[in-house]
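Throughout, read-outs are computed from the coordinates displayed, never taken from laboratory work. Everything numeric here is computed off the predicted structure, so don't read it as measured data. Cβ atoms are built from the backbone, for glycine too; each structure is taken alone.
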Structure P
Amino acid sequence: MISENFEQFLKTLEDCFPVEKIRRNFPLRKLTTYGVGGPAVFFLKVNSFTELEILLPVLRKYSVPLLVIGNGSNLLISDEGFKGFVIQLSGSFEEVAIENTTVRAGGAAKLPVVARKTANSGLSGFEWAVGVPGTVGGAVRMNAGGHGSDLAASLTEVKVADLSTEGADLFKLVPASDLGLSYRHSLIKDTDIVLEATLHLDIGEKEKSEDLLHEIVRWRRENQPGGQNSGSVFTNPEGDSAGRLIEIAGLKGFTVGSASVSKKHANFIQVEEGGKAQDVREVMKKVIERVEEVHSVTLVPETVFVGFERDSL
């Protein structure tokens, strides 16, 4: 049942965008790397700043539940879906501009693309991102990282759309020093949409950077599973590895329905085609319980949960 507020929101939206652009009951499994998740009430792909400038005042006016999806990694959407409005940045938000050692990457730019473009331009410091299945916007939100580095090492500033306060500026620039970046954490709010990130990289040697890209890709192929997964499931406890703890707890291959702990890397959960989000959730719960029993360590998910009860994990 769609509320009156939602109907008014939709009517206003249809006055601003072609009706065919606004998708009802859109299956969110198509947007997540797990390949699971129920529908969104409405879905809209936003391709330019012009479209965003039209959309944001409407979002502020009606305050409908909003979810912004990037590449859909590190995201688990319930089988019931999201009872709100989902947007995905695309088009001009995927652009990457390089000037000397400064890189401006749109919030929808894929991390492997940024890694390859910067390496090809003779810059070093972003090679770590070549195997990370996410976008710049998602990377800022969680301070993504890998292979001994993270986004905080090169991030200088972000441009965000601010949905929090009626009458305030729609767009704001936030220096990286104000983001509280730490291990898989930032102070980016749920009401902020990351539109662009500015990076400062080092001048490097193109050949060395490209060799490093190849090595990282090779390592990931050899040590991490393919198929439908969402990358690392749990953050690493200080001084240890979540994958090691899970493996020692005897959980490699543990399965609930369509979801299982990877036999290749225990900090990954793989999902069969047509799988269920609840199966993934149950595997996570079992892993947390078992690792607590064996190691007295409480694993913390990297995953963002959408549409679940807060205390159900």
Structure Q
Amino acid sequence: MNLKQLRYFSTFAEEGQITKAAKKLFMAQPPLSQQLKLLEEELGVKLFQKNGRKLELTDAGHLLHEKAKKILQDVDETVQEIKETGEGLRGVLSIGSVKTCFHHIPERIKFFQERYPELTFKLIEGDTYRLERYLKEKEIEFAVVRLPLGMDDYNSIPLPADHFVAVLPEDHKKHNEEILMEELAEMPMMLLHRAGEGGLGLYELVLDSFKEKGHSPHVICECPDAAMLLALVKEGVGMTLLPKSTLRSFPPHGLKVLEIKDAVIHSESALIWLKDRYLSKNARRFIETFQSSSKELEI
């Protein structure tokens, strides 16, 4: 059994079909089928079995797949680490961010772009749970997420807490700077909600804050996208509550932003990455910019 056979088998296990696996590996089907058969013969066990027209992994196949993923990951990371010895920053850096935290990223990308022109970036947006999945699937190296999140598998750097503000249509005349929770509870409210399942999102955070004050807000809409909520506010559909930093990414035209007078609703965020994963030099340098207490980016 060699690394090439393990990579063939792992690709087949992930794709679920010989045809798809062969296409992904840029090879013909017969040689791939032959290699998988040779692997079975060498191990002396069935790794997959037919279920109708489908080939499904046996228990032995599932075990080998789990072991193969770890072996191949270790090999790939070792090769990457050795290649990076003495090199400058180059290649592709994959970054994840929730949309409401993206303001932490552009300045840093500009900084790196000016100093390391051979480095390119791949940006992936999603809710916290989707980004967590991308991290575990090795699609991204680190992510900026909204908390709470189970942190057992992650290293993290906490980011400055962010407070919520009320966003109303520009033609709202009654208030100019502040508004009470009781008044907000009487308005049609639209809130951010995670697309992922489980856990506590910004939606629950806001509702709990109103509940603590004895109010039951009139929620008419929820969605995972701040841009959609702000578009609805501009049309006069209702109002929304968002972390204040989110508004940096959107033009204020057509909106009125008010502080909440009788409550402080905080949203916490963090930069996270897997504890057991080797990080590229690119990722390590990027993360260092979040660790600096200085306002100036220094590498």
To test your reading of the models, identify which of P, Q gives -12000 for helix-only ellipticity at 222 nm (-39500 (n - 2.57) for each DSSP H run of 4 or more, over all residues; to 500) when calculated. Q
Can you spot which of P, Q the value 3.1 was calculated from, given it is distance in nm of label points 7 Å out along Cα→Cβ at positions 163 and 267? P
Can you say which of P, Q returns 17.0 when mean count of other Cβ atoms within 10 Å over residues 11-18 is computed? Q
Taking mean count of other Cβ atoms within 10 Å over residues 35-42 from the coordinates of each of P, Q, which one would give 22.8? P
If you rank structures P, Q by relative contact order in percent (Cα under 8 Å, 6 or more apart), which sits at the top with the largest value? Q
Determine which structure produced the value 12.8 for mean count of other Cβ atoms within 10 Å over residues 219-226, calculated from the coordinates; the candidates are P, Q. P
Tell me which structure, out of P, Q, gives 19.9, 59 once Rg and Dmax of the Cα atoms in Å is calculated. P
